[in-house]
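**Q** Listed next: structures, encoded as structure tokens.
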Structure 1
């Protein structure tokens with residue numbers, strides 16, 4: 001009940017932040033088009049990524065409240081991963097668009113209405129600051145909200161750079177600086193997107209978690225008394241936090257009771273030392289007529 005209360009409060013805060021950032025995005029797009037500022041337009045799309053990030057956190061919280069079903073035995077735990085994958089593909093397209101626009105404007109500079117751009121950029125900065133302040137309390141209680149909070153914090157810093165750049169361009173007359181800022185923001189978006197894309201592909205392709213080394217796990221488990229050999233070891237993630245293991249164990253055990261004790265020891269090591277809380281362990285006991293004991297944690 002206490003967890004549901006926190007989820008409900010976090011979802012409400014996220015919804016307000018989504019609406020606020022969507023408004024900032026629309027304002028900056030309009031301001032970027034009217035003023036001709038690529039930096040402002042780039043920041044608008046960066047702000048859109050924040051909105052998508054907030055929406056994913058909101059969606060994940062709502063879906064997490066649904067349980068397993070006969071057709072979805074894992075529930076909806078991978079919904080956030082799928083949304084992040086689609087978001088990454090979108091961000092690649094946005095980055096490519098910004099780079100193309102920046103290069104065209106560097107070759108053929110266009111007139112800028114920097115006064116309009118500055119006013120809109122200041123509104124965008126204030127909106128980002130409001131979202132950061134709004135999300136800060138919930139970010140300490142939810143990993144999903146914390147991720148969105150950090151994304152917003154980085155965008156607030158980006159908005160500061162945009163405001164500074166427009167001020168420099170307006171008072172120095174160096175309007176090319178606006179296009180250079182657009183390139184910089186595109187590079188910043190790509191820097192955040194590539195790791196996100198790699199992580200989602202790894203999870204969706206059932207790859208082993210990056211922080212877990214199969215050879216290290218095999219070596220550690222084979223050091224447990226009663227274990228002769230570990231093989232057919234498979235590691236994968238349901239999402240960024242829940243990791244799974246499946247393995248065969250050639251064991252020295254003569255009874256089901258000994259096998260169950262050994263399984264508990266293996267599961268405890270996986271849980272306590274490697275953070276794997278879901279494991280399927282098949283025991284191959286040579287001492288009991290090669291009887292296979294399949295046990296699951």
Structure 2
């Protein structure tokens with residue numbers, strides 16, 4: 001079903017209109033929601049936009065040029081739509097948002113007014129408030145490479161090119177216990193050295209928290225068990241019996257890239273870049289001054 005912009009403009013020109021606003025929210029995991037401020041459900045593009053959902057949007061600020069469009073979405077937390085547990089778990093972080101002005105008497109007559117993503121989300125008294133960020137928000141982010149000793153790539157991404165699926169660099173384990181402070185206990189893993197997963201990722205595979213990702217702070221053997229601590233706990237903590245995938249960690253150093261992963265050809269840092277001491281150095285009579293490189 002294609003949008004009829006001209007039909008909507010003609011309808012607006014009559015002076016007696018039957019228009020409403022609808023918007024869709026698509027999470028990073030592909031789950032999609034539809035909402036409308038009309039009193040009946042509407043359907044187009046394969047999405048059913050639910051009425052009486054408690055979801056509203058404030059006036060949209062739009063401008064020409066590269067200025068960032070912004071607005072806010074406000075809604076009530078409910079089991080049928082956006083839940084507090086999902087917000088805590090981070091499932092709506094950076095979710096895609098689209099908004100249309102629609103003739104509810106003929107949904108073909110519509111125009112898309114906004115497209116962007118969720119920004120900061122706040123919760124209070126059974127409701128939530130989400131900042132909406134336009135597509136030009138990405139233009140505010142720094143681009144290009146940074147000249148530094150450490151590697152800026154993420155282990156396993158398109159720049160790093162390391163295959164974490166190969167044997168010895170990831171493992172899926174059932175959780176034995178959760179301490180509630182970001183500390184998780186697994187069965188001992190003699191095939192993996194202590195600290196092997198530090199700075200790596202922990203991904204929940206099964207259970208209510210499936211799909212959530214945490215970054216490993218500490219990884220150690222203790223009392224015959226493997227204990228993993230996260231920098232920041234999962235928004236929705238897994239429970240005993242849930243399966244968690246642990247991936248090897250990388251400290252971004254050239255020696256680790258070469259020794260632990262044998263992936264130095266894809267190292268994206270500059271290990272021989274002189275440091276601040278070299279930049280501030282000057283000739284001293286007590287040292288050898290023969291013109292050789294000071295960076296080695």
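Since every read-out is calculated from the coordinates, none of them should be taken as a lab result. Everything numeric in this text was worked out from a predicted model, so none of it was measured.
**Q** Have a look at 1, 2 and say which one yields -2000 for helix-only ellipticity at 222 nm (-39500 (n - 2.57) for each DSSP H run of 4 or more, over all residues; to 500), as calculated. Don't jump to the answer; show the numbers that get you there.
**A** On the way: 1: -24000; 2: -2000.
The read-out comes from structure 2.
**Q** When log10 I(q)/I(0) by the Debye sum over Cα atoms at q = 0.10 Å⁻¹ is computed for each of 1, 2, which one produces -0.78?
**A** The correct label is 2.
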